[in-house]
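Multiple structures are listed underneath, in structure tokens.
Quick note: the coordinates plus some simple rules give every number you see, no bench work behind them. Keep in mind that what you see is a predicted model, and the values were worked out from it rather than measured. Cβ atoms are built from the backbone, for glycine too; each structure is taken alone.
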Structure I
Amino acid sequence: MNEWLLSRLVCPRDKQVLEFSENKLICSEKHIYPVFEDIPIMLVEEVEVTHDYIRQTLEKVSQSQQNEPENRVSPNKPDEIDTFVQGEIPYTSGNLYFSVQNKLTRYPIPECRLPQGNGERLLDIGCNWGRWSIAAARKGYQPIGIDPSLEAVLAARRVSRQIGAETNFVVGDARFLPFAEDSFETVFSYGVFQHLSKENVRVSLDEVVRVLKKNGKTLFQMPNKYGIRQYQQHRRRGFTEGEGFEVRYWTPKELMETFEKKFGKTEMTTDCYFGLGIQGSDADLLPFHYKMVVHSSEILRKISRVIKPLTKIADSVYLESVNQNKS
């Protein structure tokens, strides 16, 4: 396990220091967290389950502890696209990507809209198969990805090793971040908090404040209730709040008030139009009619840099904050 990561991991329940022994991490209160194939499993079992990935992870770890047979996946060949990524791609990147599910010819690693890094520690919340962690590593950061899915994290490690990206991963929950205070200079998340209840988002942001250094930066993607496509989706759902893994819709005012209260100085910018998760760098992977959607979104995004009010009708926005409220 990475030495820096081991030194910064704490008990997600009580934030106590952990001792590493016999493939387990144990705190002074005797909370035990297994280490599976060198991946720390830092989940809290006795709380509300926000995604079935948590149940799947706990079941897999329990089976391994009982010495039941495992179907381990061998490393990927240089020109091979990871099987997990092939199947998972529409669930991490959006509905447009159902058209290329199990048909990927390359990894869709997006452009990370953070400034060029210089070795800063970055936490990627909800990393899944690691696309944003890899993007951050390519931009000069030292990323730690966290996700409740052990299968996704194992895939993230395989893909990172396959393409030579320096990344590290932990299985955990955004509401109970297993890191010591002031561990990171930057915290990033994409396509994750939109699926949590607003209460759980606020709880998670409190955890971000704790693990982020004073004046550290955050960049979070969130859905806009008044987006061109999102308003239609919300209306079809009867304007309900949403439950389970459904998208929760936030107004620009709600987003700004929430992030400014938690962090301080915050700026909202456009991510994309006509849907969630649309990345200009992925246009070559998609069918022609979806290419047009991607290109149109990119044109509007660039225009919104000049005509700022256009951001208020973007479907997906970024909230960029500076951690100023930390004492």
Structure II
Amino acid sequence: MRIAVDAMGGDDAPSVVVEGALLAARYLKSHKIILVGDEQRIKEQFAAFGYAGTGLEIVHAPEVVYMGEHPAEAIRRKRHSSIRVAVELVKYGRADAVISAGSTGAAVAASCIELGLLPGIRKPGIAAPMPTRLGGVCVLIDAGANMAPAPAHLLQYAIMANDYCKIAFDIQSPRIGLLNVGEEDAKGNVLVKETHALLREAELNFVGNVEGRDVFEGTCDIVVCDGFVGNSILKAAEGVSEAIIHLLRTELHRNVFRRLGGLLCKSAFRFVKNRMDCCEYGGAPLLGVNGVSIISHGGSNGRAIFNAIRVAGRLAEMDLNTRIVDEVAAAIRRNEG
């Protein structure tokens, strides 16, 4: 698999991106990594990591889309930006997937503009894996691509996430919940009520309305919501995770007895931290675009980039998009019938 990586995307790019690419080149032998960005800066990072091999390809892209820029305008104006050039590699068949830890809006815009949408898909959605109390994963969709969806969009999100869970997490019949302020069918706004009716009639394992806490309880495998709410949940979860870790570190250093107890529990704390760390999942696929596009966290480290490359390769190998197109087409035929 050929994976194009936006080397300039992320808070600590290109250093951590190059680090992750080097890990992938070492451990994912079946993947060819293409780093897209400022060639000189990438080569400087090669030197910093002591890399003198020839396994990684560089495609020069002198421009960068920054966080404060309007995504769609920047993508159209900066034709040589690293994210646009990386997506174009997929568009023209030089890569099988693209990864970016840069501006989410820019990654979504570039993927939609350059790759287009899959047949039958109305809007793309970001499918973000979230850790659950039971040790599994709950996929939150949409996590920020579509702030004002229609009920038909949310139905398609459920269908796409259903296929994604089967391939990425080997869940044969994913349980799908619709995010609401309560479990009762009568609750919610117009969007939620109309979506509930569509999901109830769909050939999916729909378990009904769920609440915010269910994302982390493990009571379902997929939670469907609009992008505004989904992104808010994602950011709130990140904040709570960081706050808990900070509080534990502070309290464990209060006195010698707590420090001793902390040392005894160090392995357990490390396990919990890893379970809550978004870097373990690599990134979230932008489902619905005509290609494999992985959006990673802006604060990704080298391990996260490595995991994103691994996930991108798996989704490309398993031909997720063909399955999505078939399932959506079948749903459309059922509705028309």
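Calculating mean count of other Cβ atoms within 10 Å over residues 171-178 for structures I, II picks out I as the one with the greatest value. Ranked by relative contact order in percent (Cα under 8 Å, 6 or more apart), structures I, II are led by II, which has the greatest value.
Looking across I, II, the calculation of helix-only ellipticity at 222 nm (-39500 (n - 2.57) for each DSSP H run of 4 or more, over all residues; to 500) that yields -15500 traces back to II.
Comparison across structures I, II (criterion: mean count of other Cβ atoms within 10 Å over residues 99-106) gives the highest value for II.
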